[in-house]
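Undergrad: What follows is a group of structures, each given as structure tokens.
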Structure I
Amino acid sequence: MENKKFIGPILIITAGVLWGLMGLFVRNLDSFGITSMQIVALRAVFTAIMMAAVTLVYDRKLFRIKLRDWWCFFGTGICSIVFFNFCYFRTITLTSLSAAAVLLYTAPVMVMLMSVFLFKEKLTATKIIAAAVAFAGCALVTGAADGSLALNAAGVLTGLGSAFGYALYTIFGEYALKRGYNSITITLYTFVFASVGVLPFANLPDLAEKIADNPQIIGWGAVLALVVTVLPYLVYTLGLRTVEAGKASVMATVEPVVATLVGVIAFAEPLSASGVIGIILVAVSLAMLNIKIKKENNI
């Protein structure tokens, strides 16, 4: 039974690792001139198609949702995926990349606070300290501590909006799980809604022209959907069955650590001393939460 309890944290961390690989695929798509919102559109549409195929093969009953529960998937798809991406990309244009990243990783704090009121989760000292350590680690990993964050009011507002949207997947996903939906169903309808929401912003005629000129975009879009969307969202949602929303959001902060390491290994980007310290801090925050889980399981 104790080993089963550890499956949840492993799934959550695995999702964070896979999300951290996104830069590998985004940079290749960017080289074809694909805009940020077009990448989001490709990711959402391919994911919806793949998840529909998985559902068709695995269990067609998982297509069924109750009409009264539509808001759960509107929440994960539109309020989270679309709103998060829109705000995050807007923040990047208003501030520096490091500022956008740091503002994004206020999300675990938002999840913790919302979970206290919505799911009656306990706001323990361990959670608070782990979130603070993880945030500090993310700030160091993203390079925020090495220079000015170049903050401005509009950038802070959209940055916090991106964090709020990022946090909402955990919240709405938790609601969907509590209503008995399978992680496959949740991921499927999340990206069906996300596809509908993002396509109007994707300049489809321009995207179609780029695909006609470079058909390999289809392949990169498909791999992007499979590796950093289908798999991580499935395992993250599955992990939420046994891991509290607040803890899960902190565990997922392994994402910027992996993204940094991908930059170092795949693109020869430099790794500063502060970046190394940041990676260690994120690892410490994960250890704190998982040691706490082990103690709870032993009671």
Structure II
Amino acid sequence: MNETVELRRSWRSSIASIGVKHMRETGKEVRRNRFIGYTFLLPNIIGFLLFICFPVGASFLMSFTEWNGFGDIQFTGLSNYVRLWSDETFRISLLNSLIMTGVSVPVTLLLAILAAVALNKGLRGIKIFRTAIFLPHITATIAVAVVWQLLYNPTMGPINGMLRSLGVDHPPTWLASTHWALISVIIVSIWHSIGYYMVLYLAGLQGIPKDLYEAAEIDGAGKVSQFRKITVPMLSPVIFFTIIMGIINSFKVFDLVFVLTKGGPGRSTHMLVYDIYYTAFQRFEYGYASAMAYVLFAIILVITLIQFRGQKRWVNYS
């Protein structure tokens, strides 16, 4: 009997020692794997801290100062933010950005979803049309702007040449006109962005079960009714995402304006980001430009929060 008890005790102690040893080895392996993982992540973390976090934090502090890149930095408190209220150029830039967003985003998304629906077919050669619509988005923005400058040329451009051939005696001067310059930039922005959003909508359309459309056809629903009652509700998460991205991208537009118009003629195409660039790197008012950047951030943040608050009413995740 005593021998049996001793055997059981030794067996239990052996099991316990094996378990402790296994736990120690497992713990060492977990720590080693974690260290290896952080080692691989370290370059990206360092880059994020140096090129994202540090500049963002420095620009926030700089927004409360006055500095031209030389000499001492002077702390001015909220004077840069107060100055924005009386800055006419800033108000014009804000208005132009709002017009840009209010026109380009709905038009771009509408054309993109219509293109996605039209190209969501298994027809032969359909990939060629998808590529043709997506190609402008992957083309360098500078190259796109230069080509459209030639197209918009008032005297030699093909757009005005076509309008004259149709009987328009005095076609618009496009980028040279204070009335048409902003519209011209919006047209280029729409043309350049449709392909990106079309691909997102195509991915969403291909995830919609075909059974829904077949059941709708059996019930006698037409194409328009299917689009309204099936396609749009099922695509609502993608639509919500594209609206947010479209608004952010439209407020951030810079390269098109820089190449096409440089904010002109006059201030007709001054956008917020271009105004920030001009203030910082042409007038060397880094503190004031930083304040403008954080106001832009606040505007985008408020719009995004409102969208997230309202998406519960119309976005269908089921």
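Undergrad: Taking 41 as the value of relative contact order in percent (Cα under 8 Å, 6 or more apart) derived from one of the structures shown (I, II), identify that structure.
TA: Details: I: 41; II: 27.
Of the options listed, only I reproduces it.
Undergrad: Turning to a different aspect of this structure: Comparing structures I, II by Kirkwood radius over Cα pairs in Å, for residues 70-229 alone, which one has the largest value? Mind dumping the intermediate values first?
TA: Working: I: 17.4; II: 19.8.
Structure II gives the largest value of Kirkwood radius over Cα pairs in Å, for residues 70-229 alone among I, II.
Undergrad: A value of 0.95 was computed for FRET efficiency 1/(1 + (r/R0)^6) of positions 30 and 206 (r between Cβ atoms, R0 = 25 Å, to 0.05); which of I, II is the source structure?
TA: Working: I: 0.95; II: 0.05.
Matching structure: I.
Undergrad: Then there's this: Out of I, II, which structure matches 4.9 when distance in nm of label points 7 Å out along Cα→Cβ at positions 46 and 102 is calculated? Before the final figure, lay out the partial values.
TA: On the way: I: 3.3; II: 4.9.
Comparing all candidates, it corresponds to II.
Undergrad: Thinking only about FRET efficiency 1/(1 + (r/R0)^6) of positions 118 and 174 (r between Cβ atoms, R0 = 30 Å, to 0.05), which of I, II has the largest value?
TA: Details: I: 1.00; II: 0.55.
Between I, II, the highest calculated value is found for I.
Undergrad: Computing mean projected area of the Cα convex hull in nm² gives 32.3 for which of I, II?
TA: Details: I: 16.0; II: 32.3.
Going through each structure in turn, the value belongs to II.
Undergrad: In terms of distance in nm of label points 7 Å out along Cα→Cβ at positions 38 and 158, which of structures I, II is highest?
TA: Numbers: I: 1.9; II: 5.8.
Across I, II, distance in nm of label points 7 Å out along Cα→Cβ at positions 38 and 158 peaks for II.
Only the coordinates and a few stated rules stand behind these numbers; no lab work does. Please read all numbers here as calculations on a predicted model, not as lab measurements. Cβ atoms are built from the backbone, for glycine too; each structure is taken alone.
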